[in-house]
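Listed after this line are the structures, all set down as structure tokens.
Readers should treat all values here as calculations from the given coordinates under stated rules, not as data from a laboratory. Owing to the predicted nature of the structure, the values given are computational and were not obtained by experimental measurement. Cβ atoms are built from the backbone, for glycine too; each structure is taken alone.
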Structure P
Amino acid sequence: MSENINYYRDKDIHLYQVTDNYILVLQMYPMTFSYAIIHKNRLVAMAIDCSLDILHEPGHDHDLLNYNFRQIVTGLPSTGFTLIPSLLYSKERVADIARFLDVQPNEKVLAQPFDNENHIIYKVDESLINRDEPHHLENPVFLAKGWITAIANHNPQADNLYLNIDNLNLVEVLYCVGDKVRFFNRFNFFNPDELVYYVALAAKELDLQTQNLNLVLSGDIELDDSNATRLAEFFKSVELNDLNLLDFPTEVKPHKTLTLIALSLCVSSEVF
């Protein structure tokens, strides 16, 4: 696992300046969560991989979580998902479509627009929906939606394949043509060779040649770690995603925080 900057707080932001003009984004996992507080185009505070207890007892270091916010967006990891063309989507059909996801008694189904052409229907562990109760689940969203939206909105190149790797050995693979999402999927991997296999499999499904593809990486990865160096052996190039949605301090790496910060671009899901 690569090294992370786990905590940041803007030293120029006085506590009394925090008002309901601020946005809170939460990235929830079964055992941890991350958050960022954003004002306009500025990162006010950020913390990565916090104990869930901090949501209920923020303490001194995380006391900004006690404030009211103009908007709260919560990214939830799904246990399964499917895409459906927006022309075919309706609330009344969600329950029928969700049967293909093999929803378990401890899971909840959510749905939201995925891009301009599709809706996503996905299931999450029901305990996650209630776990951030101090901040209420105002805007639950598919965890990768902000990352996908940010890339699609910033001129993705046809020879780029975008990867996001989280700290649970999950890789998300995205391919866009213009602002259109043409491919999105995710895979669990347990070593660099499995990572290469799944990314090459995605390229094959897209009828793209690996030797012509640039991989643009975000998440828990660095160019000199075992995952990136192995990928570099099979693809044209490997680079870090430098897409910066906010004014960042130099110690915060854009590729590390992109999925978290990009949640601020999202709208809510509907819970069924």
Structure Q
Amino acid sequence: MRLMSTALIAVVAGLSGCTTDRPLPDTTKTGSLIEYVQALRRETSTLLDTVVAASTTPTQDAPDYRAWGDHWCPRHVEVHSTDDVVRKVGEYCARLGGSFHEPYCTRSTDPENVLFLAKFQRGIDRCQGVAATVAVQIIEPKPGMTRSAGYIDRLRTYGHRTGSDLARQVLAAQEAQAAEQARVARELPLMRTRGTRVCQKQGGVIFLGYVEDNSTTKIKVSVQEAYYATGRDKELGTRNPNYRAETVWDPPDRWYVCE
């Protein structure tokens, strides 16, 4: 049984490794990137791989967009790697009047207008070494829906940010910086007062100590305890019993009053 299994695996690997020169799908004959890549998947697969490529994951059909993703093992003389598929997707994007910079195809005259998303996954092997693995996730709008809320929200799940999103992020960062500067100015007199209880958050740990002294630019803090942060702003969680007290000199803006 083991010999037969080994032989079968060898046959499958050998067949899967054959290349094909079948005509590739024409980017001008389809109005959907998903349909184009599905056709590309079928035509670049060989023999037993073709059987696998004949079935695919279902396409998600939302009101504003369509989404699809799958992987395959291309063995075509012209298309046999992720970079080759990226090139073909770029050609499709150019036909739409766009420019493809992974993972977005944006209209050349309007970079805010995302014509589709094609996100490729690299560094994986699902083809048992007989071919390169191409894995892709595609989000494309339905006709006239490139600026629809549903489509843009789906793009955001892949990290896309509109110009308005970026502007809001900048404004939020500026407001946070101003609020922090106001806090430091408000708390500075207490920070320079001996005995004030102060805290500092570093990653997932909050250190608690007391002000012992101060200089022109720094405060001397006797750090007594460390707590695991709960994730709720500056709330103290479980105390770390293994923390050993220490004394540090630090700029006051690295600490906050936690009386």
Structure R
Amino acid sequence: MTGLRTTVVLACCAAVAAVLPAGARGALYDLQPGQAFTVAATREGCASAPTEAQPLLTCSLWGRSTRVIPGTLYFELGQSAGDMFQRTLEGTAGLLRDYPQPAEATQPPPAPAAEPIVFVVDAGDVISVAGTDVDCVVARRRGDLGVRCTKLEAATGLPLPTSVALTLSEETVTAMRIRADRSGSTTFALAQPYLPSAKAVARGRRMLASAVGGLGAIHRSEHRFSVRRFAAARTGLLDVIDELDHDRFAGACLRLEPLLYAGFFIPHGHARLLFVRQLRKVDRALCG
């Protein structure tokens, strides 16, 4: 099986070579239980922690504080099922699709637990999930770099007929049913919600922190800006910053937009106009 698997992995590399720059070569990785990988220059990541209650592999969009950004789509791939989910803003998992997977007649023994490690992969790289029949390939399709994971047939090393290949990227998630002739038929495709770039998040957070300081200056110079109103405005901005710090980008926008129109209680005048203009720049950067 090892030699056969190496052959099909090399075939997978050849299949994605057309979308790689000339001279680029894909690396081969063996993902052990407890390990994970991320795709370079993206938020995409996959982790393997197989147990009786956990899938072989979970691929999702990672944030700084979570491995599933609220509101985004992700998939879990197991020996008997492939599932598509969307993480709600409250943090729960909402099941979108459940695809039964065919089981191989024989499976290799589970690999021993490995030391926790996260490695970085790039376009053209192939990742075998140790002790399973699952392989993943990182490939670019129409400019969108994603991770596609597929169950392989033990006898041939080719995609397992009637199984479902699942793909995750920052733009979409898709599910493709493998036909008997090894071709694929897309059965599910859904766009990811809008996510601001990491640079936009960092810039927006700095501007919000500056706005909190600006509130103090307005409060000291504008006698109509009462302590109660100042406290309400400051709390509102700090809540938006807290949402960003926990990768809850949609939650940050939901908190920020009402503040722009009704929530600040800053007296009307030049100071309010300049302040709201500044926050509208933050809103455009973070919320699209």
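Remarks
- In this comparison of P, Q, R, the computed figure 32 for percent of Cα pairs over 35 Å apart is attributed to R.
- Structure from which 1.00 was derived, Rg/Rh (Cα atoms, Kirkwood Rh), for residues 44-147 alone, options P, Q, R: Q
- Among P, Q, R, structure where distance in nm of label points 7 Å out along Cα→Cβ at positions 100 and 188 as derived comes to 2.2: P
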